[in-house]
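A.B. asks: Okay, got some structures for you below.
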Structure 1
Amino acid sequence: MMTFFPASRRIEHGGDDFQIHIVYPGSVLGDRDDRGLGPLGRIDHARVRPGVVVAMHPHQNDEILTYLRTGAVIHEDSAGNKVPVNGHHMMLMNAGSGLMHEETNASGIDVTGLQIFVRPETKDLPPRVQFHDFEARHSDGAWRLVAGPEGSEAPLIFRSAVKLSDRRLRSASTLLPDLEGMTGFLYVFSGAISGLGDLGLEAGDGLVIEDEEIELRSDGVSELVLFVLDTKAPFSRAGAFSG
């Protein structure tokens, strides 16, 4: 089964200097009191102009992956980190019982990317901040595992039953990875995707996937992000953003 998430369902927030389009992936699944999709709470598709500072602010009980595609930010947090974050050097904040952070676009160009809010398996875990250097900003040859739960081979760890992979397609086709009986959420960061019968996906569109084998095609250059999650696993909705 596939359920289409159109870009028009995103919620626009902010102004010209700092704008986000908020994705609640479960909002297309009918009359539910939860707009998240199991442990995947929310995705912010963001654009931040040069010089903008997102001032120090708190998080609790959010697992937050900063996934940048263009530009870089200087990240500061209450754990004592002050480091650049970009498409090679990624960061995952496991806010747990509480973290504060600030982001500054000092790169001279627009920062674009996703801030991904995952629900932890339980609330008030010890806070921590993770960083990882990837060899390349994009993965052209295969799906790349970026983050996942404890026990997975992911370089960044969610304390939750969520895996995140990405891939860039250049005039090519790819099979979606085996969901292994779990639920998938495919998000098109940029470009356009065909191969889904009468349904095409453009930038900002998504797809909730269950029990389907899917082949995707890009006739140009498309950047894709895939979440694979266990909707039956325990998760906390105590996070101010992910909940």
Structure 2
Amino acid sequence: MVQIGFKSNRGVVRKNNEDACFVIPGSDVYVVADGVGGNNSGEVASRTAVEKIAGFVNENDIRSNTQTDDIFTFMAKAVAEANTAIYQLGKNDRRYRGMATTVVMAYLFRGEGYIANIGDSRAYIFRGGELKRITKDHTYVNELIDKGVITEDEAETHRQKNVITKALGAEPVAEPDFYKLPLRSGDVLMLCTDGLYGEVGEEKILEVLGAGSNMNDTCAELVDLAIRAGGRDNITVVCVRI
């Protein structure tokens, strides 16, 4: 059994909400996307991503895949279908040229969490009073951290911290990263866009997740915290308690 909550808000500064999320409780699949692009195209990219992934999950039996490799292959196909749709839209319609989106997708199956991500939307696990990030950002500053050029603290204030190196729809082929982790009773899996973690520190997120509220209230409180901290970006959070 899981308890699910989700919340999305355009924040204080942005005119549009270019984030999107989708939950498919019957399949235990959860998706968060953060679109980029001029005019309204970021909105189109993120919405297309979650709709195409949800469509693929609904049209194909994800639970018929019981081995890790097969599950990740299924997730890769869902992401690839979304990538092709976004890429073609951008190629064929001048209004959407250059649009792309981040995506983080989670699937829960037989006590395991399977995660796929492209870009800088993240998955976290809250367990036993600790918060751990599962995914790795596909960003320019993260590459600098990996090479030892800058520290994680320096990355927080780096002027190019928002530069994404990988996004859905940016290239003809999408290559997500995959993660697998065991899940225990009481765990909270959190998917979010940078509008949350860019405004709210991990200590505050930890405090909210540890309060034991229901998942909808938890998501609402996290979004409110991000808005009170400045709300400079769209904010989307999905929380799933095991």
Structure 3
Amino acid sequence: MLTTVNALIIEDDTSSVTLLKEFLKDFPYIELLGEAFNIKDAETLINANPNVDLIFMDIDLKGTNALDLMKFVDPQTKVLFITAYPDFAVKAFEYNTIDYIVKPISRDRLKKAISRLGVFENADENDFEEKSAKHSSKFGIDNMVLMNIDNELKFIKIKDINYIEAKGNYTYVALNDGKSFTTYGLIKLWEDKLPQDDFFRVHRSTIVNLHNVLKIERGTYDTGVLYLNGVDQPFEVSRNYFSIIKNKFKLTSTL
């Protein structure tokens, strides 16, 4: 059993599109929904397919930077950049990028990139479900994640994250050492990946590292106030999340 991956191609070079489509024959579970060869048509195509799983995207579209299209792309849509321009790699990884391939593309290089989708060939249903679950598992507290910090790709440990705040389609990530950065993507993406025993969402816009919690006090109207190590201002704990905290960690009714 295979999961269908709905995909778009955004590329201004017809020969590159032809080659990519030829290579994609090796991946029958990838279904192409459309192609665009310029920035205007690409915007229309993306808006017409808001829930697409994957976009193959060139950086340069007839002299226009395709990264301008990312504001139209759903944060959960994965993007595979295939381009002749290596200079945009750091910027590209601010988005939900699975890989950045510098042309010329090869069959093996494409296969390596697509393997990051977590879709498996030649597997029975149970084997596929088991592997898919493994692929989509949460980060471990000691896992490393590659992030764009000050225009450089850097590895950080999950345990070094102090808190995360939603900023529209972006998230603000504060580290234990006081450093911070902003990255593209909804806070829900972080919530789904972070280990639940170590991180907790205390508000629709805030996730905190539980290891850094100093104290929690009762607020007004069954809300809470949480104090985090290294942060001067306390965080609001909304009513629903405050109730979950009390039940999850068996806090007494005195709170």
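Read the figures in this text as sums done on the coordinates, not as results from a lab. Everything quoted here is computed from the prediction, not taken from an experiment. Cβ atoms are built from the backbone, for glycine too; each structure is taken alone.
A.B. asks: Taking 11 as the value of relative contact order in percent (Cα under 8 Å, 6 or more apart) derived from one of the structures shown (1, 2, 3), identify that structure.
C.D. replies: Checking each candidate, the match is 3.
A.B. asks: Shifting gears a bit: For which of the structures 1, 2, 3 does the calculation of helix-only ellipticity at 222 nm (-39500 (n - 2.57) for each DSSP H run of 4 or more, over all residues; to 500) return -6500?
C.D. replies: The correct label is 3.
A.B. asks: Ranked by mean count of other Cβ atoms within 10 Å over residues 22-29, which of 1, 2, 3 sits at the highest value?
C.D. replies: Working: 1: 19.4; 2: 16.6; 3: 13.2.
The structure with the largest value is 1.
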